[in-house]
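Take a look at these structures.
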Structure P
Amino acid sequence: FIIARIPEDLNPRLFEARVIGVEKACLIVRRGHPLAKGKAVRLEETAAYDWVFQSGGSPLRQAMESNFLNRN
């Protein structure tokens, strides 16, 4: 068995999967950063800043890139 996401480029019907939880992503910013105001941050607000992120091709990065592309 494996605990992972099924990559978007694979047919999910090839696997027997059980959802065991929901993965959340969060922002980590320096103290005093404009996005650290203690309120919920919309994805659009993050577009104005540089990101440090997982390497290209990782499932989370693909999901975030897809979110940005689908908003335009």
Structure Q
Amino acid sequence: VYAGALGYLDFSGNLDTCIAIRTIVVKGNQAYFQAGAGIVADSVPEREFQETISKASALKAAIEFAERGLQ
């Protein structure tokens, strides 16, 4: 998952979606994470960049916390 809409539509017509701005994917013993920002007309590129760094840092910290808890 990179970003954008993530969801499902089932055979009964149920639909559930969300916007994947922050994601962690775990494969085996590896975790991959990404973060994005919601760009709008009055966005300031430098602030949006800093926002993605902050979001990614929180994901990294969560992974590190989980690793310490599992050892």
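Among the shown structures P, Q, from which was the value 1.2 of distance in nm of label points 7 Å out along Cα→Cβ at positions 25 and 41 calculated?
P
With mean projected area of the Cα convex hull in nm², for residues 17-56 alone coming out at 3.7, pick the structure among P, Q it was computed from.
It was calculated from structure Q.
For structures P, Q, calculate FRET efficiency 1/(1 + (r/R0)^6) of positions 9 and 49 (r between Cβ atoms, R0 = 30 Å, to 0.05) and state which one comes out highest.
Top value of FRET efficiency 1/(1 + (r/R0)^6) of positions 9 and 49 (r between Cβ atoms, R0 = 30 Å, to 0.05), among P, Q, belongs to structure P.
With helix-only ellipticity at 222 nm (-39500 (n - 2.57) for each DSSP H run of 4 or more, over all residues; to 500) coming out at -13000, pick the structure among P, Q it was computed from.
Label of the source structure: Q.
FYI, it's all coordinate maths here, none of it is from the lab. Quick caveat, the model's predicted, so the values are computed rather than measured. Cβ atoms are built from the backbone, for glycine too; each structure is taken alone.
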